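A.B. asks: Heads up, there are several structures right after this.
Read the figures in this text as sums done on the coordinates, not as results from a lab. This one's a predicted model, so the numbers in the text were calculated from it and none came from an experiment.
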Structure P
């Protein structure tokens with residue numbers, strides 16, 4: 001039992017299969033076993049990214065004493081949904097550990113680890129520090145100021161930051177990290193790579209949603225917004241560091 005538990009502590013994918021009975025896709029095993037500190041999960045709807053994040057969060061809390069796991073979303077309701085998924089798996093554990101505190105939005109275990117759901121406002125999340133892992137759900141829709149507020153929570157701990165989302169236009173920190181930040185481990189899972197989504201359903205969705213929404217939600221493409229006058233590429237091509245500013249001292 002001790003050897004098996006050690007194996008589960010080392011391997012989150014094995015923990016998911018043997019302790020929770022969750023069959024995993026190959027990409028989920030890759031993400032769970034990764035040791036990368038920065039991960040971007042650009043995954044279609046219903047691909048299993050929330051399941052992956054829930055396993056990641058629960059495994060960290062169980063096997064890393066005094067770990068602080070933070071869940072961030074555009075709203076507290078959405079963070080709470082991910083937390084409920086985590087608690088569903090927690091209740092399935094064959095040897096459920098003692099919880100010192102348990103409510104709708106947070107869990108504290110006897111080993112000192114905590115899982116906390118955070119609201120979607122920058123001004124209300126400050127005060128946390130030393131996070132072991134931060135999971136940002138629906139990252140393409142999380143305000144940039146909220147994202148900027150959570151990053152310093154990893155400054156001392158050297159913890160892990162996971163952004164997961166479907167795209168939502170060519171804007172915001174999720175798009176910028178995906179497009180311009182080589183330090184991130186990037187995983188893209190469009191719907192055709194998900195064995196649970198049939199081609200027939202995808203074609204029905206294409207007709208129902210229209211090309212713009214379908215390409216975002218199911219094909220993981222960063223598309224221009226419908227009402228955008230100038231394309232992202234056109235705007236970026238107009239920016240040059242060689243042009244001197246008109247006002248060297250700034251505007252008064």
Structure Q
């Protein structure tokens with residue numbers, strides 16, 4: 001098998017490209033390095049993020065590296081085939097939840113029944129996962145719909161976005177944990193913060209199927225908040241992301257590599 005890692009100039013691109021090359025070599029995979037946008041002959045392409053349409057549409061399996069979904073997102077890296085978020089293809093937990101319990105099990109809190117506000121989560125405008133959605137217009141529409149349904153509404157902008165929200169809607173102060181602490185409901189398009197909301201026990205609405213919290217959320221504003229079983233979802237979540245050391249050791253490829261052929265047939 002030959003893999004091409006398409007690497008940019010950014011430090012985290014280079015660090016992950018080196019780690020991935022080391023891990024692939026441990027499995028006997030021949031590795032080449034490519035530029036950011038042009039596909040090259042290979043069995044598998046590996047890229048950071050999803051802003052590489054020519055590579056993604058090249059007809060070969062594409063493994064996408066991106067920030068993780070749970071816990072320290074800068075320490076763990078998502079490895080999914082073909083797309084970002086839940087649209088990507090990941091291994092299912094083969095260990096009965098052992099990896100989850102060892103690394104992140106303490107994050108799963110009981111479902112909350114408390115009263116509180118509806119927290120609308122913003123995202124970074126232009127994020128590839130939004131597929132062109134105007135996040136501020138979306139937040140305005142969602143907030144208005146929640147107000148019509150009698151909710152007290154708060155808005156939390158993404159930390160990397162402009163700190164403004166829909167007109168007349170208070171900004172939730174403090175950290176995300178602070179904002180979730182007063183919430184009875186959380187609403188997101190497909191932000192990873194929805195994972196944190198579900199883990200914190202706040203019933204969550206996700207409005208795009210690419211949200212990692214989709215399987216344990218509701219998907220409309222006019223249905224009652226839901227508190228489904230989350231353990232199986234959490235166990236699988238643990239197999240969507242890997243540390244740099246795990247990638248370099250080949251452990252990550254041992255888990256995700258077998259899905260390359262599945263991804264080839266699904267393309």
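A.B. asks: Here Cα extents along the principal axes in Å, for residues 68-171 alone has been calculated and equals 45, 28, 21, so which of P, Q was it run on?
C.D. replies: Working: P: 45, 28, 21; Q: 47, 35, 22.
Only one of P, Q returns 45, 28, 21 for Cα extents along the principal axes in Å, for residues 68-171 alone, namely P.
A.B. asks: I have -8000 for helix-only ellipticity at 222 nm (-39500 (n - 2.57) for each DSSP H run of 4 or more, over all residues; to 500), calculated from one of the structures P, Q. Which structure is it?
C.D. replies: Going label by label, the one that fits is Q.
A.B. asks: Of the structures labelled P, Q, one was used to calculate Cα Rg over 2.2 N^0.38 Å, for residues 108-147 alone, giving 1.31. Name it.
C.D. replies: Of the options listed, only P reproduces it.
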